[in-house]
Structure P
Amino acid sequence: MPDINVLSNRTKKKLLFYARPENHAARNLFELTTFALIKAIEEGVFDETWEFYGVGSLKPIPKVKLAKGHYLQMLPRVSFEEYKKMLGEFDIGLCPMYAPHPSVPPFEMASAGLISITTTFENRSKEDIENISSNIIACKPRIHELIDSLRLAKEKCYDYESRIKGSQFNWPRNWKDSFNDAFMIDLKRLIDAK
């Protein structure tokens, strides 16, 4: 669980972008999201007290120029244990996903106390995604919606108690709860319908 003293005593705020520029990871919308981040900085959403980092690339890439003297500094790959510790150093997570299946990083970020932005899809509504945690903001994969979500995330990231509360998800945490009686009844109904 995040520590309120760690969250509130930072002099610099940090955004972590699940930045995957490789061709095979086009579903992570690197270019669209980078442009939205540039526009958000140009519009004054972020000032000099913010730093921007990227994670997720399979190979080292140089830092990416954003706007107003800001750069996206790409972090090297680390072990899962180091990654979990590292998440606690950030305030906003930015992790778009243009695919029917959800991406794992926005949930990892939200559970670490980051205000986590992800994108909706036909089978993943804003309401369904945001119901999982108050630390999650979901929007359509459009530049203006990403900018609005970044603005909202910045506002929310200063509510440290809410970030800690939002790190506890509204979903099952063990097999017994996951495969409860209601689930098993629904599963049997699906099997019998075949």
Structure Q
Amino acid sequence: MAAKGSSKSDNIYHLKIVLDDIEPSIWRLLQVSGDATLAQLHVYLQIAMGWEGQNAHRFVMNDSVYGPISGESEETDNELVDERGITLHDAVVDGQHHFAYDYNFEDGWCHTVSILKTTKPKKDQTYPLCEDGERSAPPEGCGGPYEYERLLNILENPEHSRYVDVVERCGDFFDPEGCDLDDINELLKSPDRRFAKS
């Protein structure tokens, strides 16, 4: 989305996304226009963190839960607010500094999203923009924070009986320390190509 005028709804939100219960921390700094819908924000978070969009998700903000109205979420439709119909600007209340983004309820990947500040969009900048981050998201379906820690321990020990199985599961190119900002930002330019149904 190209930077536009100066209406309050298209202020740029500077977000820090941290994957909970993982040490060392997996995090990203993301700049997103306030007029992005939460459905769009979901896609941006998936790309920035390195997830594959294979599992259910939701946003928890104040007393509201936002997500896709499609049977994908564990909440009933009556408890969910459709994420396609509300922007980040409209979902965030005055004075709010944090909200939750949950992904893959079975594995329990919970992200804390901190609102660091809002600024006016820069004239020649396109958004969203991932400006910094560290470490790669865990492989999809690896079992949650505790199981991911076990997986990393196995990857560090080629003599482990499960080493070959874990390498095959993660893929030859999985780098837990990797965070390629250029690649992330290239994907953010055309997010619909990655998650066509989002």
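Laboratory data are not the source of any read-out in this text; all were calculated from the coordinates shown. On a predicted model such as this, the values are computed, not experimentally measured, just so you know. Cβ atoms are built from the backbone, for glycine too; each structure is taken alone.
Where is distance in nm of label points 7 Å out along Cα→Cβ at positions 64 and 168 largest, in which of P, Q?
Numbers: P: 3.6; Q: 4.7.
Largest value of distance in nm of label points 7 Å out along Cα→Cβ at positions 64 and 168: Q.
Suppose you compute helix-only ellipticity at 222 nm (-39500 (n - 2.57) for each DSSP H run of 4 or more, over all residues; to 500) for every structure in P, Q: which one lands on -6000?
On the way: P: -11000; Q: -6000.
The structure behind it is Q.
Given that relative contact order in percent (Cα under 8 Å, 6 or more apart), derived from a single structure, equals 29, which label among P, Q identifies that structure? Can you show the working numbers first?
Numbers: P: 21; Q: 29.
This figure was derived from Q.
Given 15.6 as the derived value for mean count of other Cβ atoms within 10 Å over residues 16-23, which of the supplied structures P, Q does it correspond to? It would help to have the intermediate numbers written out before the result.
Values: P: 20.4; Q: 15.6.
Computed on structure Q.
Hey, mean count of other Cβ atoms within 10 Å over residues 40-47 derived from one of P, Q reads 23.1; which structure?
On the way: P: 16.2; Q: 23.1.
Only structure Q yields this read-out.
Matching task: 4.0 is the computed value of distance in nm of label points 7 Å out along Cα→Cβ at positions 24 and 184. Pick the structure from P, Q.
Of the options listed, only P reproduces it.
Computing Cα extents along the principal axes in Å, for residues 88-127 alone gives 42, 25, 17 for which of P, Q? All intermediate terms of the calculation are to be shown ahead of the outcome.
Details: P: 32, 16, 13; Q: 42, 25, 17.
Going label by label, the one that fits is Q.
A value of 17.2 was derived for mean count of other Cβ atoms within 10 Å over residues 80-87; which structure in P, Q was it taken from?
Details: P: 12.8; Q: 17.2.
Of the structures listed, the value fits Q.
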